[in-house]
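These are the structures, in structure tokens.
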Structure 1
Amino acid sequence: MNYADFEASLAGAAPPEGLSELLRALWLDGKGDFDGAHGIAQEVDTAEGARVHAYLHRKEGDASNAQYWYRRAGCAAQSGSLRDEWEALVRRLLG
């Protein structure tokens, strides 16, 4: 799957089969389901999971919690648009 396919899949009612947990979280976030996305991200105990978790807390407006998760992910806190960060995460996870 490429980015265009992923983005187009947001028109559907359910995420495409075979997505990783973190891509499923970002798909849910793309559909406006913060709680569903957060529930998945907080269960993935990897740097990538922390990165998605950080993005979600930034989106939520919880800057201090987002900072904590960016540090856990080993990356700098983001300051660009949330949309750009979401897209960059999806592209990165799609490989």
Structure 2
Amino acid sequence: MLADDERVQLYVERQLGRPREHEAEWDSGLETALVALLTHPTSKTEAAAALHMSRAVFYDRIAKIEKVLGVDLEDADVRVSLHVALIADEMARRQGS
């Protein structure tokens, strides 16, 4: 159902397209860092640890995501929108396979 819904695909593309393009070009780990941040919303230290990276490297990746998206990841509305996009994309992929 979601895999075929053009509105969902457009939403995911609007939310995640730019970081994914950056990822494809630079292999920067931005989406992985974003997932960790959203999985551990109350602790960047835990998010960094989940990725087995230093906090400094993790903070650098978060800053790059903010720059690429032009958003503030401290904004709860931004985080929710990105989280919904990641979940919708995952569900669509599961349905498509």
Structure 3
Amino acid sequence: MNVRIEYVAQLRDAAGVSGEALEVPASTTVPELLRKVAATRGARLAGLLLDPEGAPRATVLVFVGEAQVDADAPQDLREGDVVTLMSPLAGG
């Protein structure tokens, strides 16, 4: 199935692209998608998305469509989903 990934802020810089389409198996979960993205986009992005054990970092903000979900959400993604990945922003 095909899903669209959008990268925002620091994650966009680390990915080197603002977005991409990925082909993933049916019933792919958010954590599985994060691991696939980390494996294909390199160590810099992988370090921001995953902890040393390969689990999604709690600091990663994940949106599926308009809804925010936990980075370790077990929910299955669906064909055509748009997944937006961002890191928390700080400012003053």
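What follows is calculated from the coordinates using simple rules that are stated; it is not laboratory data. Small disclaimer: the values here were computed from a predicted structure and weren't measured. Cβ atoms are built from the backbone, for glycine too; each structure is taken alone.
Tabulated values for the structure
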read-out	value
helix-only ellipticity at 222 nm (-39500 (n - 2.57) for each DSSP H run of 4 or more, over all residues; to 500) derived as -7500 - corresponding label from 1, 2, 3	3
Source structure (of 1, 2, 3) for distance in nm of label points 7 Å out along Cα→Cβ at positions 30 and 62, computed value 2.4	1
